[in-house]
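So, here come the structures, one by one.
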Structure P
Amino acid sequence: MINHQFSPKTMYQGKYLLSTDADKLDVDLIHDFLSNQSYWAKGVSREKVLRSMQHSLCFGVYVIDPVRDRQVGFARVVTDFATFAYLADVFILDAHRGQGLGKWLVNCILAHPELQELRRWVLFTQDAHTLYTRFGFRQIDEPQNALYFRPAWKEAEQSLIRQE
């Protein structure tokens, strides 16, 4: 599915493991959460989720199980592995929140050996500022120096969502 030049990384914390092994990812679970439970990707198609994962470094959080580990969290990093990274689609399922898994996930992402030389990271969040600021993320000091582009079709789509 995903072909990066380096081998997958695995870390452990209690009954959980975190892995960058793309073959472990539960695409159906990830799509269901993003499409139905997230505020940022409501209604996103499975194909779009899969395509975004194929072009990202993905991190899965799993409950360790002797038969088959069960995925309970996810995040992906869109990066050139040299200068820049965008942290996206970070989530822990409700039943596993409150155990420090979100902090552990972000910490493992920022500690990943292939991401150590980056000059800049960005992310967008409406509700998790406290989580990210503990890792050094902060609001843009000079927003007048930052721009983003949203195609016209996206503006129309957002306008329809607001009307519902």
Structure Q
Amino acid sequence: MTDADHEKMSAFSCGVKELDDFFRYEVRECVERKYLSAYCAYTESDGIVAAFTLMNDAIMIPSENEKEDFFDDLRLEEDSAAVDFFKRQSSYPAINIGHLGTSVEFQGKGIGMTIIEFVAGTFSQYKQAGCQFITVDALNNERTIRFYLNNLFIFQTNRDFCSHTRRMYRILQ
């Protein structure tokens, strides 16, 4: 995200105050402190269509029961070598989409899905570091959860059912 992007964020709204405030008031410091990287998608007329952030992450599975559920969700049963490999790991490298907002006027047009597919395509071929998953901490509301479920994300746990956000992941192919 460039200085010009930051200036244009004052006119950006995805309709979720928490995300709008983050992109307007907090994202610059997060980028400067190397906490995350931020990106904007533009229209041909130079208006911001969407904004999103990426940061390194890892999936950690705290209990044996959750680990078994995790392996079931991976659907690796036909590949016993892959199951054995995954079971030996203590964490699983991921890229986190920390924030994703599409401008109100462009919602429902596939922009968010396109960004997720862009991230999936980029990191499934990324060779500089290991990356097996995309993770999100989705705002726990029906619309947001449905969006991520429709984009192939799975709940990491049910322990966060009543939390402000739900931890979800998507397998990179």
Structure R
Amino acid sequence: MSVLQRYTRSLVIAHMASTLFMVGMIWTIHYVHYPLFAHVGESTYIAFQSEHVNRIGKLLLLPWLIEGITLLGVLILAFLGNRRDLRLPAFLNGVGMAIALVISGVWSAPAHGDLADGFDAAIHDRLMTANLVRTLAWTLSGVCAVWILARVWSSEIRNSRITAES
């Protein structure tokens, strides 16, 4: 196996692992955590919201950074390197990540800022709606990350068969 093949394999495994971690987290946040915001008592909500933002940021920073860096690597392989077969899944993965980033910056972070002053049902509803779109976008990214890995592995299997037959 060449150095490029090992690099490609390591890159797409790291990308898939970080992306699927983020997909699992966003579904947990959307289905479990955000709905519970409405059930936190008024007297403790501000402290709860502050702790949520602080803790979730620390938890997600590294995997989100790894996901972004590895996606850049996959996009480089697909569009500037020799892996043209990765172009469609890498592009769609990039679209999913771009949607998640825009929603995080334009809707989610400001909503958390507004909720820092206390629970507001209308703001919470907007957060839930925006987060559903973000969750679906991240799910698209997860599907694409698996697709990318499947393409890389299938080409490695194909190449090893060709080499064995030679």
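Brief remarks follow.
- helix-only ellipticity at 222 nm (-39500 (n - 2.57) for each DSSP H run of 4 or more, over all residues; to 500) from the coordinates reads -9500; which among P, Q, R: Q
- Source structure (of P, Q, R) for relative contact order in percent (Cα under 8 Å, 6 or more apart), computed value 19: Q
- Structure (P, Q, R) behind the derived value 19.4, 73 of Rg and Dmax of the Cα atoms in Å: R
- Computed 3.0 for distance in nm of label points 7 Å out along Cα→Cβ at positions 90 and 122 - originating structure among P, Q, R: Q
Every number in this text was worked out from the coordinates using simple rules, so none of it is lab data. Please read these numbers as outputs of a predicted model, since none were measured by experiment. Cβ atoms are built from the backbone, for glycine too; each structure is taken alone.
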